[in-house]
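Input: structures, listed below.
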Structure P
């Protein structure tokens with residue numbers, strides 16, 4: 001295995017050295033997307049969420065939505081908070097929030113596994129302001145349901161099957177004491193968030209660079225492989241030419257999103273392989289959803 005990794009590394013290095021302009025273009029695309037899209041959309045939420053978790057304010061924050069979530073999902077307020085952040089703030093905030101709560105003993109490992117199965121998604125701001133305009137779609141609600149309604153239903157099904165043993169009141173061992181030194185917690189949250197956003201940028205650059213090898217081999221940009229490597233760069237590269245394929249790739253997130261999730265849950269007992277399985281299942285459910293849309297309403301399909 002080490003020999004294979006070494007050969008792949010050498011091949012990648014040779015490709016970068018022999019096609020420096022092309023590799024620079026792919027790396028620059030990843031860097032620009034990270035700087036223009038990811039930092040403004042994610043960093044403020046990362047910092048604010050980090051402060052709230054460290055100050056043990058998550059229950060207060062989630063009280064507005066909790067009366068709606070609890071009758072359906074029967075979860076604790078901290079789990080509800082992770083659901084809110086995972087669905088509203090965008091990837092990889094779901095994984096980071098779950099990891100932070102788990103490390104501080106505010107949710108149990110079982111609750112964290114449940115959350116990671118369906119709460120780590122592309123953000124609605126990113127989806128509605130970048131993805132749908134890029135794909136040139138007129139309708140909004142059918143795509144929003146496919147992107148967010150299906151994971152919510154999937155999580156609901158998991159709650160009453162595989163994770164029916166979770167205690168609705170929260171079964172973590174002990175809640176952390178309330179933090180009172182705001183400046184220390186703000187400083188810690190900022191440092192942690194900057195480290196996470198820098199890692200995200202590194203992954204976006206690296207996985208966009210992987211497009212270099214198929215580009216060299218075929219002589220053309222890998223329009224179908226690119227979203228599989230890194231979803232944002234891949235969508236940008238294809239310029240909306242394959243809308244259905246793009247919509248099916250979004251729930252999966254691409255290899256870059258999987259690597260970023262690993263970075264977020266590293267140091268916990270959460271399983272990356274279980275996360276990947278859930279992402280594949282959600283992708284299959286999305287395929288069935290669009291197939292049903294096509295069969296029932298062909299005149300409005302992908303409008």
Structure Q
């Protein structure tokens with residue numbers, strides 16, 4: 001049994017870089033980290049308001065000395081690990097990107113959470129102690145396992161904290177669906193009055209629970225929010241938006257940073273839409289013909305919805 005630890009959440013972004021020989025770039029955790037001697041992908045925490053694409057470039061340069069360019073999104077996954085020596089359990093939503101190296105030279109670092117950066121073949125990497133998420137991203141078996149809590153702690157998907165300037169800040173990871181039926185309809189929800197974006201059409205979905213994988217959370221949210229049972233088809237992308245003074249039902253402005261993964265989902269047997277969370281952030285939900293979706297104006301859609309529809313080539 002692990003002891004009771006303070007729960008934390010964070011969002012992080014990582015790079016999968018390969019060279020001309022097919023080797024992958026890895027970094028080693030130093031004695032200052034929670035997993036000394038364990039190898040991982042270069043990357044780290046997404047700062048408040050930072051686009052995860054920029055996180056990958058910044059963190060890779062800091063940890064390896066290499067300048068990289070993001071070429072695509074590979075995967076989004078989540079995990080929990082306990083760090084008893086720090087008194088915390090951390091849930092991390094991890095965005096995995098493919099990158100290409102533009103320049104620079106490998107460096108070794110002193111006094112940081114990572115100390116080495118090296119190129120390894122996949123066969124060599126298989127023999128290393130790898131963080132489980134890094135092994136999964138590379139299609140390898142993990143030679144080491146993170147210490148996991150016995151159960152997921154009770155922790156909200158949305159938490160605003162007051163900064164030194166008196167303004168509250170919140171960073172939230174969520175998953176949303178481009179959900180279609182066999183009849184060329186798209187499932188949309190409308191945001192309730194009193195919530196940021198009120199009156200705009202939005203995608204079904206929402207914040208993931210502590211310890212929950214994004215895809216699992218999305219299928220759960222789809223049922224809870226609209227009563228529809230869907231099949232997850234593919235990850236389409238990630239949107240990052242910041243609203244520095246968002247006013248909602250809390251009654252005070254929040255500097256809000258949302259990182260949202262959006263997926264293509266198919267509902268094979270659509271049913272009458274039912275909103276279970278009456279009085280919440282969703283005032284209406286409906287199946288809308290795709291031709292009507294394409295005719296919606298920019299002021300009728302939330303930012304993440306417009307981003308996702310463009311990625312799906314529906315507008």
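Assign the value -20500, calculated as helix-only ellipticity at 222 nm (-39500 (n - 2.57) for each DSSP H run of 4 or more, over all residues; to 500), to the correct structure from P, Q.
Source structure for this number: P.
Relative contact order in percent (Cα under 8 Å, 6 or more apart) was computed and gave 24; which structure, P, Q, did it come from?
Values: P: 24; Q: 16.
The read-out comes from structure P.
To which of P, Q does the computed value 36, 22, 19 (semi-axes √(5λ) of the Cα gyration tensor in Å) belong? Before the final figure, lay out the partial values.
Working: P: 33, 25, 17; Q: 36, 22, 19.
Clearly, the read-out refers to Q.
One of P, Q was used to compute mean count of other Cβ atoms within 10 Å over residues 108-115, and the result was 21.2. Which label is that?
Working: P: 21.2; Q: 14.1.
Only one of P, Q returns 21.2 for mean count of other Cβ atoms within 10 Å over residues 108-115, namely P.
Distance in nm of label points 7 Å out along Cα→Cβ at positions 60 and 228 computed as 3.6: which structure among P, Q? Show your work: numbers first, answer last.
Numbers: P: 4.8; Q: 3.6.
Checking each candidate, the match is Q.
Upon calculation of mean projected area of the Cα convex hull in nm², for residues 36-155 alone from the atomic coordinates, which of the structures P, Q produces 8.5?
Q
Match the computed value 21.8 of mean count of other Cβ atoms within 10 Å over residues 12-19 to one of the structures P, Q, and report its label.
The structure behind it is Q.
Could you tell me which structure in P, Q was used to calculate FRET efficiency 1/(1 + (r/R0)^6) of positions 4 and 52 (r between Cβ atoms, R0 = 35 Å, to 0.05) as 0.20?
Of the options listed, only P reproduces it.
Taken together, the values in this text are just the output of simple stated rules run on the coordinates, not laboratory data. Here the structure is a predicted model, which is why all the values come from computation and not from measurement. Cβ atoms are built from the backbone, for glycine too; each structure is taken alone.
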